[in-house]
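No value in this document is a laboratory result; all are computed from the given coordinates. Source: prediction; values computed, not measured. Cβ atoms are built from the backbone, for glycine too; each structure is taken alone.
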Structure I
């Protein structure tokens, strides 16, 4: 850690203790954090994001040994996942202790908990001291594209945030995998940085995927409309993408096309259209998705047309995000 970063973290801790808000980097996306013990600071996070008060925040802390301070009735399966994946892009939904206020959980008895895997985030959390944590959603307006750079945070939230810690681009670029439990059975409420297959390998049993809106537990990013650019976004299979672009062109629209497959690449030489090639591998695609959407959500285009990702488990988190971000239902490739 450089002296400059250490100094910035010390300043951030001072601000947090004074009830201020800090945007900080994680391996997934940038978070907007407040000291979990200061109710006015928690309320300020909701105000900045324009977030409904019943939509819960995720509690970020630094040591697995602190888990029982924030949660109770922890099943063995949760301990297994925590010990294997933390620090990392895993959020566990567990019964809260009295150390977590209902303001943080959106009025629910359950709380989302995780240890982020980013050196600046961990240094910040450790510097806050024992039995301290940050309540933090993503550092963007509610329902909008999550930020994966400090510049994204400032572009959207500006000086409403008291300080932005710059940790570069987020490595994963998609939010954490959210897991709840029914007894010892793990249930994924939001796919994310950890594939379901990896969870199943650790637990040595099948992991169930239940979409958040079908669960009685409210979790971050579970609404039907979320992660959306201001420019209307449509997702189409490669065979329909170019047809749709021609249709929009004849109506006077200026669409931007984003594709990943060889079918899409074979059409790229058509100079009548604006296009951009995305990676064909899901990890690389996920790390670039939000930054790419922000890049072209600039008022220059009337529509963003994305080639549908493959309908297989490796792309599940990407499919989930695009379903929520698109303005119309899409047909999976």
Structure II
């Protein structure tokens, strides 16, 4: 009977949301990129006092006009914006209302876990076109900047030079995931690391996955890991066997850099040294770190997400998790 009652308990990361401060959505790309060069400057002059985060010059004492005008009239930016509009017409997940609703829902769960005094101070969500530059999202005090041209779908030619195992991050529905991955890093422990073991790296990376799970849900957590549903199913089916290799090879407390590269860093597959290696999804070490953190939280439901994110001792988390696949 006890087991049956326990199985009915909600997961500790799955808690009711609370109303959080409403994010102001600023579709900067939509406000300026459809304009011709003659109409552009008056609109920018009007927007500058309202949205100062957008009008910071690139050099001290500079003029934002020298930065924004060439950027907003760049043919590449204009072309990428048209691609954004095309994808938005086909993929509701990238449309303004859907984006804002998804991110706001994540913030409502975020506030429920952290409390209003401990959350990243975001008041505005800006969308823009970045020339397909590297960051998937940028955080600044009071603002989140989301480059929509980073989410045009895995098949978009802008990402043609990227490896196949990386392009999935460019799917439109991953935009909220990348926002909360970025916010998760704000809650990492402060100071320099003192533990360089594989276990520490596993749990450190897995905190981001758990954070996304707590704010956006289970499917978003799988996407945050870069996994497909098939990758997740493979890890679940082979969990005990693969974990047995971690234990038998005594990898957990090994600090070898190459071991972390094989099991932690993004890759097409994880290298366990078995004939099945090419079937094992990349970042398997992070996946196991995520299982350990879930096991720890189930064993200690009184602990908050804030406390887990700030925890410094990987060994303590592991030992108190009782993780046994």
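Summary table below
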quantity	calculated
Origin of the value 1.4, where distance in nm of label points 7 Å out along Cα→Cβ at positions 15 and 111 was derived from one of I, II	II
Value 0.20, calculated as FRET efficiency 1/(1 + (r/R0)^6) of positions 183 and 239 (r between Cβ atoms, R0 = 35 Å, to 0.05), assigned to which of I, II	I
Value 21.5, calculated as mean count of other Cβ atoms within 10 Å over residues 103-110, assigned to which of I, II	II
Comparison of I, II - label where FRET efficiency 1/(1 + (r/R0)^6) of positions 47 and 95 (r between Cβ atoms, R0 = 30 Å, to 0.05) is highest	II
Value -9500, calculated as helix-only ellipticity at 222 nm (-39500 (n - 2.57) for each DSSP H run of 4 or more, over all residues; to 500), assigned to which of I, II	I
Read-out mean count of other Cβ atoms within 10 Å over residues 55-62, computed value 10.1, structure in I, II	II
Structure (I, II) behind the derived value 163 of volume of the Cα convex hull per residue in Å³	II
